[in-house]
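In the part that follows, the structures are each spelled out as structure tokens.
Laboratory data are not the source of any read-out in this text; all were calculated from the coordinates shown. As the structure is a computational prediction, the values presented were derived from the model and not from experiment. Cβ atoms are built from the backbone, for glycine too; each structure is taken alone.
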Structure I
Amino acid sequence: MISWDAVYKGAWVVLIALLIAGSVLMFIPKLQEYRRYQQTAAKLEEESRHEEEIIKHLKMQQERFRTDPRFVEFVAHEMGMVKSNETIFTFIDDLPATGQTR
């Protein structure tokens, strides 16, 4: 005959195993969400470092604009600006290609 003590002990073991399995299954989505948050945080930190580098570069350029008149003139020339006493020479090789031959 089956001992009721063995049945009760077996039922408790099964119940505890089910509770442990349920707890583990309950935390799996939270673990995945935590990993996504970590990935997002790492990506945002990398973007932040990149933005800081851009800001540093812009501050260096800003300082050059304040202190280096040759740099200001160079940038102005790149933008197509000229002084009133300067003459612009345009060379054929500098013109954009139009697909026509000479």
Structure II
Amino acid sequence: MKGDFLRIVYVSLKLENSSFQGVPAILFAVSKKTVPSAVQRNRVKRMMREAYRLEKPLLQIRAESEYEGSVSKMLCIAFLYMGRRKTFPNLDAFREEIRVLMAGMILS
């Protein structure tokens, strides 16, 4: 799924061992080509992680209700920063983008 400046890639994996059930695997990536400065890349990743941390309860509630009673599954999500502007979005913009993208995810 693609938003204004973030792209989300996700998959639900069937687990043989249910020890990781309910804990999603998360990846945050910012390309060196998109953001050349390491300091700015790290700042963007910190904002993405904080926005996800604040929006995570909504995803956990959805995942628990969707996966209840089914075989054990593990959710893997990758957040990719695709912004090409000179200025970076603020934390509120990241939160809104992540909220919209996670609401559009089809968990099955």
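A few notes on this one:
- For -0.95 (log10 I(q)/I(0) by the Debye sum over Cα atoms at q = 0.16 Å⁻¹, calculated) the corresponding structure among I, II: I
- Label whose coordinates, when helix-only ellipticity at 222 nm (-39500 (n - 2.57) for each DSSP H run of 4 or more, over all residues; to 500) is calculated, return -26500 (choices I, II): I
- Value 2.8, calculated as distance in nm of label points 7 Å out along Cα→Cβ at positions 10 and 26, assigned to which of I, II: I
- Value 12.8, calculated as mean count of other Cβ atoms within 10 Å over residues 34-41, assigned to which of I, II: II
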